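Alright, structures below, take your time with them.
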Structure 1
Amino acid sequence: MQPPELLQLLQALHSERQQTMLSNWNRSVPFGDEIVDRWQRAEALGFGTGASIYDSSLVLGNVRVGEGTWIGPFTVLDGSGGLDIGSTCSISAGVQIYSHDSVRWALSGGKAEYERAPVSIGSRTYIGPMTVVTSGVRIGECCVVGANSMVNCDLPDRTIAWGSPCRVVGRVEIGCDDTIKFVYEVVANAPAPNA
């Protein structure tokens, strides 16, 4: 097959898949996300049952993801130092989670090693769009992290936090009947950024 023929076939496939996406789900996505099944990709990566991850997401190293978790488009999941994400989480578009950094490596002219530390995110947690989570951070269960945050400190269970750097601004209360209430207030003893 000559390259122009292959290009024509790919363009025809893109056009067909784009129309299907628009008519069935009212969305237009990159070509890779048109042809890759998010749930099959998650299964191939060993993620929990019902988890999904877009084709546009980058996955590095040892990444574990629980059941039913949604990983949005254009995310970075760096498990080079270990990354564990619980069940039924929502990791929004553009979120970047790092379990390593290269600051000392760069400053030393490549003499120092990369630094690695595991990251964990508890089950039933929401991470807002474009958030960056730095290495060594633990985010508890049932947390809400606002969009465009830089999480460089541990967050206890049922915390609401946002900002750059991230700070605790409230808590999540879950009733016996699974009703959810957001209580916004500055929480005493908010965690300090990791050193």
Structure 2
Amino acid sequence: MTDIGKRSRDAHGAGSEDEEGTDSLLFRLRRFWSRRQREVGDQWKRTLPLGDYVVDRWEKARALGFGEGVSVYDTAHVYGDVQVGANTWIGPFVLLDGSGGLRIGANCSISAGVQIYSHDTVAWATSGGRAPYAYSATVVGDNCYLGPHTVVARGVTIGDGCVIGAGSLVLSDIPSGSKAYGTPCRVAGRVGGDE
């Protein structure tokens, strides 16, 4: 019995059927979590949030209508009109805001903690709520890598084959084939180039 269940029984006398059902469910959930933690740890040498032990990443992507072979972690937040091409990997703790339209191409790697927006509330907030939210479609081309904790602002287009460095703030378009990084994000060279 959990401490909560025990305290409830102590304070109110005998526990209700609901409390006993909750205790049983909690016991089974903890047993499931322990087993899955061992299985995933043995196979992949990692531990995950509970939801990622339960949710199949490829099934979640299919349910969202994403392309063939897309993987999206349970901890990713996806809302609005988001389209994702085949074989793209969407890591843990990603935020994909499609409220103004968001398209991510095929064969992309969207690293942990990336945030991609297609709306903002700057004018709304600074006008005391008088101005509307701003919406603009955002695009990430095919074959792109977005490093961990990159933030992409609304209306930005990142061309095909780009590498965006970790922690970048992308406020303007990035041409295809670019290596770019920084806050604000700036092109530093070409993918496959000497830089």
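No lab work stands behind these numbers, since they all come straight from the coordinates. Nothing here was measured: the structure is a model prediction, and the numbers come from that model. Cβ atoms are built from the backbone, for glycine too; each structure is taken alone.
Tell me which of 1, 2 gives -6000 when you compute helix-only ellipticity at 222 nm (-39500 (n - 2.57) for each DSSP H run of 4 or more, over all residues; to 500).
Numbers: 1: -6000; 2: -8500.
Answer by label: 1.
If mean count of other Cβ atoms within 10 Å over residues 36-43 computes to 12.0, which of 1, 2 did it come from? Walk me through the intermediate numbers first.
Details: 1: 16.0; 2: 12.0.
Going label by label, the one that fits is 2.
Consider the structures 1, 2: one of them gives 14.9 for mean projected area of the Cα convex hull in nm² as calculated from the coordinates. Say which. List each step's numbers first, then the result.
Numbers: 1: 14.9; 2: 15.9.
It was calculated from structure 1.
Can you spot which of 1, 2 the value 1.6 was calculated from, given it is distance in nm of label points 7 Å out along Cα→Cβ at positions 20 and 44?
Working: 1: 1.6; 2: 3.8.
Going through each structure in turn, the value belongs to 1.
Please compute FRET efficiency 1/(1 + (r/R0)^6) of positions 92 and 108 (r between Cβ atoms, R0 = 30 Å, to 0.05) for structures 1, 2 and give me the label with the greatest value.
Details: 1: 0.30; 2: 1.00.
Sorting by FRET efficiency 1/(1 + (r/R0)^6) of positions 92 and 108 (r between Cβ atoms, R0 = 30 Å, to 0.05) in descending order puts 2 first.
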